[in-house]
Structure P
Amino acid sequence: MRNLKNILVTGGAGFIGCNFIHQLLEGEPEFTGRIINLDALTYAGNSASLTDLAGQFGGTRYCFEHGDICDRGFVDALFNKYGVDTVVHFAAESHVDRSIYGPETFIKTNVMGTFTLLEAARNAWKQGDGVVFHHISTDEVYGSLGETGAFSETTPYDPRSPYSASKASSDHLVMAYHHTYGLPITLSNCSNNYGPYQFPEKLIPLMILNIVEGKPLPVYGDGKNIRDWVYVEDHNRAVWTILHTGITGEKYNIGGENEWENIRLLHTLIDLVSKKAGLDPEKVRGTITFVKDRPGHDRRYAIDCSKIKRELGWTRKVGFEEGLAKTVDWYLTNTSWVDGIRSGEYQHWVEKNYGERD
């Protein structure tokens, strides 16, 4: 089992990253080290997601560094300043629609940012002793499935969007740095995450908030695209397990074994939110609007996560119905967080980088 002391978490103010930091500092008593959160605070990053941790652990076990993963000098300085022995690389542009309208940002952050981190890690660890660079990726790198089957770790890559292509590129870079230079790495590809702190452009929080606010509920195509959903805490437990006991140079698929059609998921959310918010679910259903399908929209994703279950002993703990209920409760309760992340600063950033498209 690896001894992790100074963990550099990239993108720790984003959805999965901030949940990971909360989980380590509040829910993993065996972790007594320090977390250095490096985040550029673009539109989807929110330092308010970690305010409580900064107050409780700041200065000793939690440090925030505002910066760009593409800034090599800044990244090198962080390795030297904190004696970084572990990298957990969450930072990425991740919204498929935005990658279609503005691919350059995705190539810069997801490819060049990963390259910069790998170079800094390689430079710092030339005399290394088995510390690890863990790269978080997506099942979208595998492309689209038919009606049967699931993605395994050996499935050939077939990305269909600028986003998935940028993540596939970063995956290959990470593996290449292991094979070429011997850099100790692990890599994981996960299915769709959901839970607290997710930016409200993504499907589940978007629909929750639109239902409450009486806005239209847009559904791409016929609504029958299928995704596998994993609760963010289960995903992060898998990452923590890989960090501790994963085999260097190996990749692991992380999934919820939980496939849902988008339209079925939406109807379930309508029932849940309507009950909690005192709405008429049938009236809400009348706001469902089918819109033109997204270009290159993958039909179905499904993850075979038998490797991490068999080799590392991880299993998911949160069922989908339980996870959805917890997620709905969180968004209905944390309205100030939602208002803050959808503030004018966010709108300015989106318009500057992507124009006025949604």
Structure Q
Amino acid sequence: MDQAPWFNLSLSSIALIGSGKTRSISAENPTGEKGGGARAEPEPDASGKPSPARDLGKGWKARPYISLAAGSVTTLADITGPGVIQHIWMTTRVEAYRTCILRFYWDGEDTPSIEVPLGDFFACGHGKRTRVNSAPIVVNPVGGFNCYWPMPFRRAARITIENQNTEDLRLFFYQITYSLEGVPEHAGYLHAQWRRTLTQRELPEHVILDSVTGRGHYAGTYLAWVQMSNGWWGEGEVKFFIDGDDEYPTICGTGTEDYVGGAWCFAESGEREQTYSTPFMGLPLVHQEPNAVPQYGMYRWHIPDPIRFDRDLRVTVQALGWWPNHRFQPLTDDIATTAYWYQTEPHGAFPTLPSLDERRPR
């Protein structure tokens, strides 16, 4: 089997000619079939409003989006493999970022390998649009979500979105581009999981990931952090408990801002935190306004440095600030994270996703 260009993320791989067949699913071609695009007839929308393509006819942007009914689950893609999803683009109203849930199922599994609120999957937590300029996730003005995580599958791939809001979501745009081709034997499946914690001072710890069983490697973290106390909030360490680690982890960082590649509280003394967004790490969101709690969005992609595990994995982060007299202060902060990792199937059970009210931005 020739090695697919997506398996090597260097620029030189684009010159390699492979045997895959490129396909793309959108509202204009919902099955992704060859020659299946631009076949919709211009028709009035659900409210009876005439189609903008009514004067041009079939083949002229007659169905660029779909609507998601309140409480509905919509299948966005149902693909027969083998193949790899290479790029996903989506956009919709910002109100949907925490009310809509993305789920990905590989090879006919009953439970999803990816279950994340729409915005958080694309590094936009707090129900806010955030510009992100990284390698696997790019968010462009205004709210153009792009995902480049390679997602190989061997027999089938199914992607759904659930609108848990009480109102219909009228405008949902999407495009899912993939290649039908052989998948290397040692390629893992992408997994992603969302968790949220209001930490307690008695044990100021947020669990990013737990109960992972199998063989694979950790690929990245997105953190949506709400600061609930005055002063500095990012002294907590990120810890990786690998292959049977119990009380003490194998990997232990030196601070939250250090984990995402920053330093010294992201700022010079007396200044606010400085935003940045780079290929593998960033603080793209610093939201500080009068009469509002400060909100931060951070990411660290372990693409050049994946954290490998053979049997199990657990990942945590502490919520720590400063007391007077140079002492660490346990914090009660609101922390929501999305963990991304590749592993062999079957995967361990995911925790129950928090309800809509429990996911709402603070």
(message) One of P, Q was used to compute helix-only ellipticity at 222 nm (-39500 (n - 2.57) for each DSSP H run of 4 or more, over all residues; to 500), and the result was -500. Which label is that?
(response) Q
(request) Can you spot which of P, Q the value 20.8 was calculated from, given it is Kirkwood radius over Cα pairs in Å? (result) P
(message) Taking distance in nm of label points 7 Å out along Cα→Cβ at positions 298 and 338 as the criterion, which structure among P, Q has the greatest value?
(response) P
(message) Once distance in nm of label points 7 Å out along Cα→Cβ at positions 90 and 202 is calculated for all of P, Q, which comes out largest?
(response) Q
(message) Ranked on distance in nm of label points 7 Å out along Cα→Cβ at positions 234 and 266, which label among P, Q comes first with the largest value?
(response) P
(request) Figure out for me which of the structures P, Q the number 3.0 belongs to, where distance in nm of label points 7 Å out along Cα→Cβ at positions 66 and 306 was derived from the coordinates. (result) Q
(message) Can you rank P, Q by FRET efficiency 1/(1 + (r/R0)^6) of positions 146 and 274 (r between Cβ atoms, R0 = 30 Å, to 0.05) and just name the one with the largest value?
(response) Q
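Read-outs throughout are calculated quantities, based only on the coordinates presented, and are distinct from any laboratory measurement. Keep in mind it's a predicted model, so treat the numbers as computed, not measured. Cβ atoms are built from the backbone, for glycine too; each structure is taken alone.
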